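K.L.:
As structure tokens, here come the structures.
Bear in mind that the values in this text are calculations on the coordinates, not laboratory data. Since this is a predicted model, take the numbers as computed values, not measurements. Cβ atoms are built from the backbone, for glycine too; each structure is taken alone.
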Structure P
Amino acid sequence: MTPSKSFFHKFQERWTQTGSLVCVGLDSDIAQLPTCVQDSQNPIFEFNRRIIDATADYTACYKPNLAFYLSDGLRGYEALLQTLMYIPSEIPVIIDCKVGDIGNTMEAYVEGFFGIAGCDAITVNPLMGSDVLKALLKRENSFGFVLCLTSNPSARDYLLGTSSQSDSGNSKADLAATIAKDVNNYPVERIGCVIGATQTSDLKRMRELLPGRLFLVPGIGAQGGDLASVLKYAISSKEQPKILINSSRGIIFKDKSENFAMAAASEAKKLHQEILNHL
């Protein structure tokens, strides 16, 4: 089941129609779900269904994180497939799977996520080289967000270079910059980059290295990324920001009572308005 439109074009249409740059991360951890959905036939899907109904008006895209579905076994994977079918077709979907492998293995991942699950984009680990993106791009309308500079603190262990020596006595290469330069060999309509909101001091540099590239920016919300800095340094332009600002736990788990969906809608609307106010 190949999408009829690419993620890039669906995102552009969504931006034009709604003015939203909000990506709602469906990190639907079975252990964190409200009590009111726990007795459902499929708790994760029931939770997602209500979140989607409540937040769709303020959302540019949704991003289910594969790990939280696999952690609930077959029922969780079924919840992922049901969620992908339930999301309105005009709203693009990223599966956050962070995969990256050689030729035929990567092609199998691509078939599973795009052909079977029917998503619009995936997150991609590029460390096995050009084989990863070549396999992805073989599929019509596929889109990948390459892990370039992630939001977690230990991203600095490998992705960021240093002017001094590391603990091992060796200087560290600026891997994020290397990845960014290589990404520029691929069309902007097919490949974007993950750039963490928490990497404040590097946001401007990454945008300069990746002009016109679509950024997926995690780290706003529970991870404490600074929205004002992201919108000052990471956007491509005010007219075409080329950015998706993800919030997961900060939206979907804002409230764990029976009013969780209403609280999620309020947080998604708030983030949407804050973004517009800063642009």
Structure Q
Amino acid sequence: MNQGCFMEEALTSLLHQERVRREELEVIVIDGGSSDQTIDILRRFDGQIDYWVSEPDAGQTAALRKGFRIATGDVLGWLCADDLLTPRTVRSVLDFFGANTHTSFVYGDAIWVARDGQPDQIKREIPFNWFVWLHDHNYIPQPSAFWRRELYNRVGGLDSNFDLAMDADLFAKFALVARPQHVRQIWSLVRRHPEQKTQRLRSRSDLEVCLVRERLGVSFENRPLSVAKFVAAKLIRILWKILCGGYAPRTATRKIWAKEMRCGDLEP
């Protein structure tokens, strides 16, 4: 809510997807009653958006649940107003699911960007590993994650008890019944700024993540053991990323960002 300063960029990144027919992409916007320029922007895009509403709700998770109930497609995902998709993401995701009929959950890579959209750090990830995910952190970049509707319905969808770690909880429920697949493609730009919800409410977010882990049987009673597992998981992830070329210097990150966003041809 009240993310109007980013809304137009987010919608443009969705509606300017390359090689995607209009009927292949359903765009739904659920706004919690913003009082900034969000409504004016949504009205300008009215003819291009399949459905939008701006009304008070019970928070982000409730809004997402509403959006997924309205959606009619077989492949689902969500984009926060301050994030962006790269121009070829939707085509790549649809082609992936078309070619991998037995896969229900996939995630790609991302690039962290600053408030103004300029690249900061590449986020190339490792394949899904339960030990690393549980004891380090939820490293699946949410805007680069997509799944089949059947899987979403099978696990009961988003849990309204979570307001910040709802993605971690959902991904964990997915992973319990369907092996997550990782694709080494940049599918999103994740914006980091002081007003970002997870930045503003970090301590509360950490508490929710702990609850997700406890639901999965991770106990924090033995503090030394918990710390040892965290260190081990962190080292595994770092070494794995190094071996896979997961890290890139700032100059390389900028070149990758420019290539992905087709700078000079398509504005980010």
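K.L.:
Here distance in nm of label points 7 Å out along Cα→Cβ at positions 48 and 112 has been calculated and equals 1.6, so which of P, Q was it run on?
P.N.:
Answer by label: P.
K.L.:
Can you tell which of P, Q yields -11000 when helix-only ellipticity at 222 nm (-39500 (n - 2.57) for each DSSP H run of 4 or more, over all residues; to 500) is derived from it? Mind dumping the intermediate values first?
P.N.:
Numbers: P: -11000; Q: -13000.
Label of the originating structure: P.
K.L.:
Of the structures labelled P, Q, which one yields 0.25 when FRET efficiency 1/(1 + (r/R0)^6) of positions 80 and 176 (r between Cβ atoms, R0 = 25 Å, to 0.05) is computed from its coordinates?
P.N.:
Computed on structure P.
K.L.:
In addition: Looking at structures P, Q, which one was distance in nm of label points 7 Å out along Cα→Cβ at positions 184 and 224 calculated from, given that it came out as 4.0?
P.N.:
Q
K.L.:
Can you spot which of P, Q the value -1.19 was calculated from, given it is log10 I(q)/I(0) by the Debye sum over Cα atoms at q = 0.17 Å⁻¹, for residues 32-159 alone?
P.N.:
Working: P: -0.95; Q: -1.19.
Going through each structure in turn, the value belongs to Q.
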